[in-house]
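Read the figures in this text as sums done on the coordinates, not as results from a lab. Keep in mind the model is a prediction, meaning the values are calculated, not measured. Cβ atoms are built from the backbone, for glycine too; each structure is taken alone.
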Structure I
Amino acid sequence: MFENILIATDDSQLVKNAIKYTANAFPDANYHVLNVINTSNKSVPITDILMEDLKKASRMAIKDAEDIFNEMGIKKIKKSIGKGVPSEEIVSYSQKHGIDLIVMGTQSKTGTQTQEIGRTCLHVLEHSHVPVLLFDNIVEIKKPKKILHPSSGSKYSMRAGYLAIKLTKYFDGEVEVLITQGGGETERTFKEKDLENLTYLEDLRLETEHAFKKLYEFAKNNDIHYKLKSCSIKPDKDIVEESKKYDLIVGSMGRPGLKYKLRKIYPPFAVGELEREIIVESKDPILFVED
């Protein structure tokens with residue numbers, strides 16, 4: 001599924017849990033473990049003694065991650081320690097080493113050093129060209145067989161839609177697509193016949209009506225049952241509530257609108273308010289995909 005997976009580790013329990021979850025889900029991948037010594041905080045002088053302490057903590061974080069992988073029977077591990085701004089080092093490493101999935105926690109602390117993972121997480125999402133799997137909670141170690149895919153139906157969300165279906169096939173699971181725009185006061189679940197004729201899309205006022213048809217056909221060709229449901233007028237609450245029935249959220253940062261089109265000029269526009277809400281509120285692992 002994924003060939004080269006990067007674990008951005010900090011020796012927190014959250015990331016240790018993320019390592020176990022990811023290794024269990026993708027046991028055949030080549031794993032890269034990266035710990036970054038944060039030297040970007042200019043208010044704290046990095047003395048020789050402090051640097052030695054930071055290096056020691058970094059080596060311990062790498063060793064703990066390696067031990068977890070070994071316990072799970074995974075030996076293909078490349079270890080690395082970086083220095084600088086954590087988010088920049090993570091993105092740079094992924095580009096240099098052909099990484100196709102980044103795994104990280106959304107917030108954590110490590111020993112002698114506090115990392116602003118909230119900002120680090122957002123920066124990685126804003127600049128990464130590969131999917132990013134986020135963990136905000138300790139989760140059960142199991143195959144994510146039930147996948148929820150929130151989608152605007154725009155051209156920007158197609159890559160995430162195809163990946164959600166591929167993951168469903170890989171895990172021999174099920175997928176639900178939750179339409180995040182065009183909904184009414186209540187949710188609506190669509191039947192097979194609706195997917196065949198597209199008439200329901202006119203009711204939802206979606207400009208890109210053929211997107212869901214393409215994904216439906218792709219799912220059908222892969223023998224995947226494609227369940228489609230619309231959000232109400234509060235998509236963030238619907239997504240969080242619906243995710244309680246599922247193991248993994250696969251979402252796209254791509255969305256219609258001028259702000260997203262300007263993300264290359266101003267990267268913070270890459271992550272919208274809806275995506276931020278999902279990161280904060282959801283208890284499930286979230287796999288974000290750029291368009």
Structure II
Amino acid sequence: MKIGAHVGASGGLITAFERAQDIGAEAIQIFGAPPQMWRRRKIREEECEAFRAGMEETGIEPVFLHGPYLINLATDKPEQLTKSKDALSADVQLASAIGAKGVIFHVGSHKGAGFEKVLPQMVAALQEVLDGTPDDAWIILENSAGQGGSVGSKLAELGAIIKEANSPRLKVCLDTEHAYAAGYNLADPKGMDDAMSEFDREIGLAQLVAVHANDSKIELGGGVDRHENIGKGYIGRKGFEVIMAHPAFAELPLLLEVPGLEDEGPDKPNVKLLKSIRKKVTKS
């Protein structure tokens with residue numbers, strides 16, 4: 001189990017490793033493009049090679065990209081769907097070029113239209129992206145908190161997408177805050193066991209490749225995406241001891257996306273706390 005974090009890459013992708021070292025992160029997630037914009041800069045081959053070398057030199061891996069927040073494969077707007085597929089494809093191609101495992105992204109929202117109605121469109125979009133991108137990079141669906149008709153608050157929805165799209169390159173990242181807000185009580189041993197049993201039944205634990213480790217500002221089942229620093233939210237330190245002790249997470253990278261104590265993103269105190277919990281649960 002590696003303890004990692006989302007880190008900035010302004011000034012060039014390679015700068016992410018220095019930021020990771022500063023906070024003690026052992027694995028990282030970065031944006032390949034501005035998360036709130038469609039426009040992206042072209043990443044030169046030399047920058048990709050330097051990034052691969054940086055990963056080798058620092059030992060900080062695995063690396064994941066996080067797709068832009070604008071992506072919505074469930075949209076009813078043709079232009080947004082096209083831009084979503086293009087953005088996801090560009091990030092998958094970048095992931096392959098820099099040696100990242102793949103792209104974690106929010107599938108989108110059907111805005112109340114209903115999951116079954118948008119399922120064929122989402123599957124077709126994913127198949128198009130899969131067909132047009134390198135085979136050595138995963139496309140990683142992230143579960144949602146459930147607000148605004150967002151897809152994936154129920155594990156069965158992610159399972160249905162993966163089953164219909166039928167590709168070994170489709171994986172899942174489980175966000176602890178999103179799961180808790182969606183009603184999965186990961187802070188409780190029985191709730192955690194039940195959630196992972198459901199995950200295995202609906203998706204398959206072999207498809208789980210990363211965890212977004214975030215405490216929750218929202219109560220259980222609150223249905224809203226609001227991250228909190230580890231131990232300061234409703235999941236709490238004890239909850240993360242439950243989560244990190246579960247065998248399903250034993251060899252997965254945990255990636256922090258918390259606000260940080262100075263509201264500047266994941267920081268050394270949050271990384272240190274997760275490492276201390278890891279030490280405790282691996283001894284027990």
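Miscellaneous remarks
- Read-out distance in nm of label points 7 Å out along Cα→Cβ at positions 89 and 273, computed value 4.2, structure in I, II: II
- Looking at FRET efficiency 1/(1 + (r/R0)^6) of positions 137 and 161 (r between Cβ atoms, R0 = 30 Å, to 0.05) for structures I, II, the greatest value goes to II.
- Structure from which 6, 28, 33, 21, 9, 2, 0 was derived, P(r) over Cα pairs in 10 Å bins from 0, in percent, options I, II: I
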